[in-house]
Structure P
Amino acid sequence: MIMKSEIYVDYEYGDLKEVIVGVPLMIYPDLEVADWAQEALKILPESEREKMIERSGKSSMEIGKYDAMEKENQELIAIFQKHSIRVWRPEVLTREQLVINLGEDAIRYCGVVLQYSRDPIAVIGDNVIELNLATLTRIADLLAYRQLFMDRVLGSNAKWFAMPKLDYSKMFESGSYNKNTFPLLEGGDIHILGKKILVGTSVNTTVGSSELGCTWLKSILEPQGYDVERVLIREKFLHLDVVLSIVRPNLAIICPDAFVNGIPSYFNDWKLIEVSENDAQRLATNGLPIDPNHYILPYNEQYDGKHVQNELEAEGINVYRIFFGNHTEDGGAIRCSTHPLVRRLSG
């Protein structure tokens, strides 16, 4: 077999060379049966919660949202292409594929979200890890990555493996769902800083990574020389990348009030661009560095992003500010929608 080009990610702000961009196929959970979703909805502002309730049981295609989100995806992809970054897309699964693999009842109860490619995997160094996701709308994600991984990962330098599979039924007790009894990880919680790995865990019991997930990741990475640190965030936030964006060395965008135990000491003496809890819920920190000098910043109808843009530009960062409102209303933006396959800090 011919060796494919290297897969490797070492820093959040390394030079991005290859990236996955998700596809906007979504089926909203049917809230008549998905009682777990009431807790999960806490991560959204009230206006966005109302939209989720209105869309109960519907798909992004039938409500016209698929095309609106894909338009935003294409604007993002155009920026990547301008910087000669190779873009991969997961498969758009059919309803038939979903039903055969999951069953109709599971689709109705859990829903489906394929847009946010940050979460179902973690590329750390040369490890490509398929993750166990806590958020029930995400249990179909990895089905969409099978061909992509066969085409790009198999036969490369990467160590491709998966977390131990779980029986999700055991996370239910008296009808309530709790992520905390099993190892669960979502990529939006994982931030890579060389050999330092930060793993967010939300107090919210239905979404995001669990403490046991962080413990499992330590068992895999610490023998490779990594230092894995758990970071606890408040229940109204889904992932660490909803409250933190690491732009380049000594510069980050952050929501200080989101951290249960205060801002991690790693960021002592850094310049921190602060945003409010409300702006963080509107995805103010969910942008993406292309390299240490270029940054993609999302905005929407409720959050214009200009404060962060001005602060970044004052630091010499070239900012691409793009409208991503059809994504942000569902709790994800630029970083959520992307996952690097090749990103290495030059020099």
Structure Q
Amino acid sequence: MVLEILVAVIVVSSIGTGLAALLSICEHFLANYGPCQININDERNITVKGGKDLLSMLVAEKIFIPSACGGRGTCGLCKLKVLEGAGPLLPTEEPYLEKDERESNIRLACQVKVRNDLSIDIPPELFAAREYICKCAEIADLTHDIKQFRFELVEPKEIDYIPGQYLQLLTPVYKKGGEEVYRAYSISSDPSEKHNIETIIRLVPGGICTTYCFEYLKVGDEVRINGPYGDFRLSETDAPIVFIAGGSGMAPIKCILHYMKNTANNRKATYYFGANKVNELFLLDQMKEFESDLADFRFVPVVAGPGENENWDGEVGLVTEAVRRDLANASEYEAYLCGSPGMIDAAIKVLAELGMKEERIFFDKFE
């Protein structure tokens, strides 16, 4: 009986997979939507060949919309207003749109297929994002699965951004990647160095972009990025700060610390950085420099489980546990978080339990 059920499940799954593939093939080869016009902000019209998603068509026209997931429909960042021609809201969009957004015709650009003329509204600030041609100038190993990449700007030669923002890196077609894709990475560099830009990337097994960066990208190669994007940034208050991050979540916090040093910002700040093992901690010397250069800054590395042969006398456990033990008067602080969705959610829960109000918690949640 168990074998029969298993066979039935496999058969049904195979049929479903086959139908999905057939529909995809039909969509690609048989559906001819012809030329479609996209009206942008009642100011510009572009003509495209119908059939693909709105996000990729805008990118082809050098109109860059933020998309941390590269158009997979998992980040919910590529929001814009579609006034006419988008068709009904899709189930893949619903989890990312609030009630007022749905009523205002906000859609996810990566999920809207262009099958006819569209009228859309793009926020003016997104037009500040542009493409930059760069040269890979340095690749530094930080841990066994985290690298820091420095890109030298070629055209244009300078970039301005707000510390905390992110860029999108174009992965070209390569042996293990069958198409060009964009992925979002937070900026880690010193914002005063306008001719270079850095980012910290963790290897995702099987990831198209991270595999390219770790296995194929070499110093001297041309790289294309676009941006900047994002609302993650330091507030203009005098409230003391708690930073919480783990892994490549170091990137935007490091950028903000550079900015605080450059502007002689004297706000009290404590940075809790979590790692699983001692050998997964990195940029410790850089953090010591910030402790010396900033008026009231403290770096607290936290190791979840030191190995038997690892000499560690610092904080142990989850980074959120260290925050709970150490942070007093949390209601007076502002929090800036960057890391995995799970870590972000856990940190928000702990901070709320310690008395911090929701409007004082800012985060950058990358999948």
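Assuming 2.8 is distance in nm of label points 7 Å out along Cα→Cβ at positions 141 and 197 as calculated from a single structure, say which of P, Q it is. Derived from Q, not from the others. If relative contact order in percent (Cα under 8 Å, 6 or more apart) is computed to be 24, which of P, Q is the source? Only one of P, Q returns 24 for relative contact order in percent (Cα under 8 Å, 6 or more apart), namely P.
Assuming 1.4 is distance in nm of label points 7 Å out along Cα→Cβ at positions 53 and 77 as calculated from a single structure, say which of P, Q it is. It must be structure Q, since only it matches.
Structures P, Q were shown, and semi-axes √(5λ) of the Cα gyration tensor in Å at 27, 23, 21 was computed from P.
From which structure (P, Q) was log10 I(q)/I(0) by the Debye sum over Cα atoms at q = 0.14, 0.15 Å⁻¹, for residues 213-316 alone calculated, if the value obtained is -0.59, -0.67? Please report the intermediate quantities before stating the final value.
Values: P: -0.59, -0.67; Q: -0.69, -0.77.
Source structure: P.
Readers should treat all values here as calculations from the given coordinates under stated rules, not as data from a laboratory. These numbers were taken from a predicted model, which means no experiment stands behind them. Cβ atoms are built from the backbone, for glycine too; each structure is taken alone.
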